[in-house]
1. Of the structures labelled I, II, one was used to calculate FRET efficiency 1/(1 + (r/R0)^6) of positions 317 and 381 (r between Cβ atoms, R0 = 35 Å, to 0.05), giving 0.20. Name it.
2. Using Kirkwood radius over Cα pairs in Å, for residues 221-364 alone as the calculated read-out, with 16.6 as its value, let me know the right label among I, II.
3. Thinking of I, II, which structure, once relative contact order in percent (Cα under 8 Å, 6 or more apart) is computed, gives back 14?
4. When helix-only ellipticity at 222 nm (-39500 (n - 2.57) for each DSSP H run of 4 or more, over all residues; to 500) is computed for each of I, II, which one produces -12500?
5. Identify the structure, out of I, II, from whose coordinates Cα extents along the principal axes in Å was calculated to give 75, 44, 42.
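Read-outs throughout are calculated quantities, based only on the coordinates presented, and are distinct from any laboratory measurement. Since the structure is predicted, the reported quantities are computational estimates derived from the model, not experimental observations. Cβ atoms are built from the backbone, for glycine too; each structure is taken alone.
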Structure I
């Protein structure tokens, strides 16, 4: 098998925590173990700037300002020299961007096509088409991803959503699910304890349904005086949770933990019996797989691609109301008589990084090398609506020409 030189590009990577960050890390490590060269390009975080090693992965932490939500300030052309220097020095053949809402991802892929490199994007989330900010992002994605070689989505629901938003042809979109490290997310060995515990692991933000969680906590605690709740995560809605704990005097029964290292999440999940997911929108939700692999029964809202993830006996779906979430959690606690080892064994065979890496490698290998010059690229954008796109591409190639003149001088 040919050795490939791959660059993963995204705003979301270590030391930040989350599903995208975890995905990039474990996929990169697995591809490296298969003999490929993989680097990661992301923005600086704190003192992490320049080229560093994160485990077995070489990471470029670029000195680019962060705008909001951990995404960099859109600058497009000014970052071309940075990307070109890294792509050339590392002899990159394939640029694999992660997340359409990542500015670094979109810029990296846009510049990669200018440099005639193969391009792949993995979209990890589902987004509405309507809101103004999403309309702007979708328009930029359609420009930058017009000639993307391949797209990967983590669920079939996400595939349809990405196609509608970006207009990437369906035949170019592959579905490759997420995976887990089953050695980290495994059941406790000593068996069940007498204490009933509900675990929540999520970013504490609106789209994760934290409003629902805030309403459900008092109902769960009232429905069973012996239940304890552990909440792992941080975010703008943490104060709302603390307020409801104050109002209902529940601090002795609800424990709030800050974000923890991914390797330690399994230890916390093993303390639980039921995992609660309250998301309002979700593509895949790797957290519910991790929880089920630890032997917890999952209670979740049925949104996005969640229905594709777990076997029916491992998950109970709830309506998007506080009352139904609380009722389903209490019911799951009463009927919690499943075999945690069986959960882990079944999921280990379905969601493992070796399988994901092999499927991703096949996507890479299926891409044919094509030369896409300035004229061919401009012709992709037709009509009056393509005038701005053609202008932006013209400026990109002019910038590349001037960059070449500067380097020669």
Structure II
């Protein structure tokens, strides 16, 4: 059960909701099922003068976990067995501050998996997801982080689990790939591909791996795609031979019906559609002289600058609630030394999450809105890390080659 226990510990700790008690603090008797709990009996006779009455212990009890030195509120426990070639885990979650076993049980459930390490890890993830659900939080278990990797010599797109496991290559173009986006239903991958003499947008099914149709108009260089929340349209940056500037366009999911949205500056790029409302876009533009973050309506109207013009601000990413963005900014640091910030778009209030440990860029929110992934050079070469939304619990996920521009879905 080593893989099960380590995975459960990691999933719960990384949620930011719980403080996990070290095993060195555990009582000697650890329950495996609710029947293992035995309420102590009162002393059989009055204690001798000056002696403290001691209950008669019959096994583990709730107060063993709720009182010092453990001082826990919740206890997850259970047991595993191999049954007919499958892993079967019986697990419970108790509130050990309750007075009796009947009131303590929050839920109990059976989990099934394969008889190998991956089966143990998957059942642990399922148990952790059910625990998080009890507290009203969405689990990141089952989500994927998509990213660019140069481990094969050429930049291609890969995916991995939120803990860095199951890293798999998705594209095999043997050409530069950049700027991934995932459709709202998780079925389609969009990205920019350097093909021939310029950039085109490609769509790929994540279900079959097959290519999906997307029309790249002649004379255009297209990249940095993003989906609207209904999955019916794509916004992207395009450099046309006629205009000569990078502008932002919106088109149907097949690339047809391009409509220009921006009209200012030499560079307008990295459009991101509000995932909650679908009626506004944040993007990067140099129309004020340096790259800054702006917002506009989905039709290109009501353009407003969000950042104050100091330094360079890039890589905007919407929080799932559609009220905050994360972005990379050099404000307060030397040119090129980006750090991750979060802005409340309505109030313009800004919080800094990273503080000069290398170059920190390309933030992306997890589906739960409590975690972010980002790329950083804090340990040398650029790699992908995760952290909580307050900047704590930074964890490195990748190590082989250069890895950057994560997208969490």
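1. Of the structures listed, the value fits I.
2. That value comes from structure I.
3. The correct label is I.
4. For helix-only ellipticity at 222 nm (-39500 (n - 2.57) for each DSSP H run of 4 or more, over all residues; to 500), the value -12500 is produced by structure I.
5. Details: I: 75, 44, 42; II: 98, 49, 39.
It must be structure I, since only it matches.
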